[in-house]
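Q: Listed after this line are the structures, all set down as structure tokens.
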Structure P
Amino acid sequence: MKVQPLWLRTPEAAAWLGCSSQYLKKNRDLKDGPLEEGIHYVYGASLNSPTRWEVNAIKEIFHYKGKLIRKGQDLISELQKEGLK
């Protein structure tokens, strides 16, 4: 079953995702992060309009990023153990 998109403003999106607003903004593609404009976030029509974040898609990206980090740490640990033998 496909999850419906859920677009939230920055403070609500950060709370829903369990991260800070700064962390969300830091992960935009503008800062070489994995979140893409138009897919994971959109700007409002004016400078005063809030940025909206698609939290269901971002949750999947953050989960994938976390898995990669853990997998990398496991590989490093494995290589270090092999080096000690």
Structure Q
Amino acid sequence: MCLAIPMQITRLDGDTARAASRGIERDIDLMLVQDQALVVGDFVIVHVGYALQRLDPEDALATWRLLDEMDDATPAETDDGALGHA
């Protein structure tokens, strides 16, 4: 399964950017969004280090809510290796 994560651009540097999401920062490639005028503060959806498209802040938040719901519904592994719910 592939998963893309909403991230907010914190710094632009040519064809790359620094982006953050939930306290994690990553360098991302902007090659696939060259046609979109991005600025610091914009949200993008990122998959394997590539920004795929710009997102409205509301869409980024809605995506995180869905990911949180999926995480809450997924059994977690306990310290003893058994599956349980976190």
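Any read-out appearing in this document is the output of simple, stated calculations on the displayed coordinates, not a laboratory observation. From a predicted model like this one, the values you see are computed outputs, not experimental measurements. Cβ atoms are built from the backbone, for glycine too; each structure is taken alone.
Q: Tell me which of P, Q gives 0.65 when you compute FRET efficiency 1/(1 + (r/R0)^6) of positions 40 and 72 (r between Cβ atoms, R0 = 35 Å, to 0.05).
A: Among P, Q, the structure yielding 0.65 for FRET efficiency 1/(1 + (r/R0)^6) of positions 40 and 72 (r between Cβ atoms, R0 = 35 Å, to 0.05) is Q.
Q: The value -6500 for helix-only ellipticity at 222 nm (-39500 (n - 2.57) for each DSSP H run of 4 or more, over all residues; to 500) was derived from one model only; which of P, Q is it?
A: Only structure Q yields this read-out.
Q: Okay, moving on. Comparing structures P, Q by relative contact order in percent (Cα under 8 Å, 6 or more apart), which one has the largest value?
A: P
Q: For which of the structures P, Q does the calculation of semi-axes √(5λ) of the Cα gyration tensor in Å return 30, 13, 11?
A: Corresponding structure: Q.
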